[in-house]
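Below: a set of structures, written as structure tokens.
Here, each number is a calculation from the coordinates, and none is a lab measurement. Remember, predicted model here, so these are calculated numbers, not experimental data. Cβ atoms are built from the backbone, for glycine too; each structure is taken alone.
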Structure I
Amino acid sequence: MATKTINKKSLEEIDFLGEAATDFGNYGKTEKRCPRCGNEIILEIFGSSYEVKCDTPDCISAVFRGI
């Protein structure tokens, strides 16, 4: 039986995504590139929450919830 590998984030990657989220909040964009694959970091908004993630599917991401 095959098992699925869970894509865990390091503390450095979580901090990186938080910094990218701050860039999006302050400037509407970020120049940061994914520390894993070098691809673009993007922002997706879902009502009062948002996700900052690599544009590569199944790479790193972080979801932030609003108030």
Structure II
Amino acid sequence: MCKKIENRIECEICGYPLSKALYPDNYDNELPCNGKDVIYINHIKEINSLYDTVDKHPFDCKCLICR
């Protein structure tokens, strides 16, 4: 199974849409389907930190969660 799906990260290749996922993929540099676990852990930490600071993002923010 795709490790992105196991970690609830959006995966276009495997048909796991953002509407079902907890975390968006990095559209500019997509994560691999079956990479090392540390890749997904770091991505989830990054996304969570963005969610924690979303109220401080500018109105035209282009980060992974504001796009």
* To do: For structures I, II, calculate distance in nm of label points 7 Å out along Cα→Cβ at positions 10 and 26 and state which one comes out highest.
  => I
* Asked: Quick one: mean count of other Cβ atoms within 10 Å over residues 34-41 came out at 11.9 when computed from one of I, II, so which one is it?
  -> II
* To do: Assign the value 37, 22, 19, calculated as Cα extents along the principal axes in Å, to the correct structure from I, II.
  => II
* Output the label of whichever structure in I, II has the greatest value of distance in nm of label points 7 Å out along Cα→Cβ at positions 18 and 50. => I
